Structure P
Amino acid sequence: MDILSTAEQYLHLNARLLDRLRFEALFRGGSRSRVLDVLRCYQNPDGGFGNALEPDLRGSGSQPQPVEVAFWILDELDAFDDPMVRAACDYLASITTPDGGVPFVLPSVRATLRAPWWETGDNPPGNLNPTAALAALLHKHGVSHPWLDRATAFCWDGIAQVKETTPYEARAILPFLEHAPDRDRVDAEFARLRDAILDTVTLDPNATGEAHFPLDFAPAPLRLPLFDRATIDRHLDALVEQLARDGGWTGNWAMWTPVVRTEWAGFMTVHRLKTLRAYGRLPK
């Protein structure tokens, strides 16, 4: 089976322009600047991102989570020198709570169309999800911005208080530990939290429902010793089997309106292809 050609056809049938262009840039030698041009259309004048960049948030207004989506796309393009990044950091500074983090979601979400799990109170606190992932990518790319210092301190304080965790929180903590500059502190916290993180992982590659698998936590090889290679290989085999059966991938969470199924299908298909390539299952 030609994995790239199979996935490419699936993308043409399901994906947004943004994700089709991401595929072209990452796997067919296409223009990276065109991806950035389209991504820029999702950024608002306040520097944040909205406009259903995160498909379950249908509103046009800025929210913290779509900034994370944008950062992951900028990461895959090695484009953290783009002006979108500084504008986004300024936006994050504008919504940061007194504790130094950004909330999971802002109260303005209540006036928009969105998936039913996007709820919050009037004054939501800072949250490791997405603050830790946002800070992680800024550290990875050597970005200097005043927001990052406060956010990093918030993440260290928050991580120190974690004893048990959830899949989404763990998936925010891991990138932070992967890229934070204080490696002695990273090693100590990872050793303390490793078992708690593993408790949130579904190891059966055939599990159904909203499971969180090893490749969701490690979509590329980690410096941190979380999974052995046999576990990773078993789940890579399962990804290829899913492609052969369905032609692509989509999310395994509730698809609450038809448009999000196709939008997530495009995003997740590119994401899974990146994982297969990162582990040597596709040509570089």
Structure Q
Amino acid sequence: MTGWTADLIPAQHGRVAVVTGANSGLGRVTATELARHGAHVVLAVRNVAAGREAARGMGDDVEVRELDLASLQSVRAFAARLAADHPVVDLLVNNAGLVLLGPRHTSADGFELHLGTNLLGHFALTGLLLDRLGAARNPRVVNLSSITHKSAHLDFDDLMYERNYRASTAYSRSKLATTIFGLELDRRLRAAGSPIVSALAHPGLTRTNLTPRAWEHRGRLGRLISSVGLLATQPVEQGALPQLRAATDPAVRGGQFFGPSGLGETRGRVVEARLSREAADPAVGRRLWAAAEELTGVRYL
């Protein structure tokens, strides 16, 4: 397979990179590659023990910090501690994601759990770290989208999906919201004359632990479904390349979106991916931003 590879990542020495959900899957590969290329990597993880286990294979310039994106209190505490120790943050990779294909759950703050974790936690974290990012030489924020965002539609009258809940749709909506956030962040950074670049990526269909966990509630049938589904996926090392390119390629511009080139953007070499019309609509971006500020209490740009 040709195209952009991890070998093209430029030296990251002297850079501080924060990767959410870095103890497994795409986040673990991303953190490992950033550390391998010289970055000081902060593994922002909900499970600290799992984070420490992952960090053992990443070298000496790695630290593990607790972050539960489903709790705004945890997000604020993480950001405050990080800012105290790192006056400059060069890269924020909003990688962590939740897929829970069971009944509706809510976050510690009462948000529908997919939206609360995948969007609102990252929205708050980005805002709380914005000053630290703005102090860097070539700062960048990367948000992780999904090909499922293309089939989703946001219902602003029911953002928390309290009516006629479907878990798979809730996940797709949260990923659409995350994509809209990354693009609106780019617009606002440009308007403010900020040096921060906001880019996006999606992994196509990639073999991570998210799918088996998503089906855990279905017992033996769920395990069978997840095993069959994994046959259509690409290795996690390949799936992480779009976000690694978005995070490190010096030629990346704000608002660019990367994903696999294969059929339906499910797998293959890294190329610029296609956005849904709703994701790219500035009016939707402004409306979601206002809602996220109101819900999280974190206002910026």
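Nothing in this text is a laboratory measurement; each read-out follows from the coordinates by a stated rule. This is a predicted model, so every value here is computed, not measured. Cβ atoms are built from the backbone, for glycine too; each structure is taken alone.
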Practice task
Check the numbers for FRET efficiency 1/(1 + (r/R0)^6) of positions 32 and 72 (r between Cβ atoms, R0 = 35 Å, to 0.05) across P, Q and tell me which is largest.
Solution key: P
Practice task
Consider the structures P, Q: one of them gives 26.8 for mean count of other Cβ atoms within 10 Å over residues 128-135 as calculated from the coordinates. Say which.
Solution key: P
Practice task
Could you figure out which one of P, Q the value 1.27 for Cα Rg over 2.2 N^0.38 Å, for residues 48-119 alone was computed from?
Solution key: Q
Fill in the blank from the handout: helix-only ellipticity at 222 nm (-39500 (n - 2.57) for each DSSP H run of 4 or more, over all residues; to 500), calculated, reads -17500; among P, Q the input was structure P
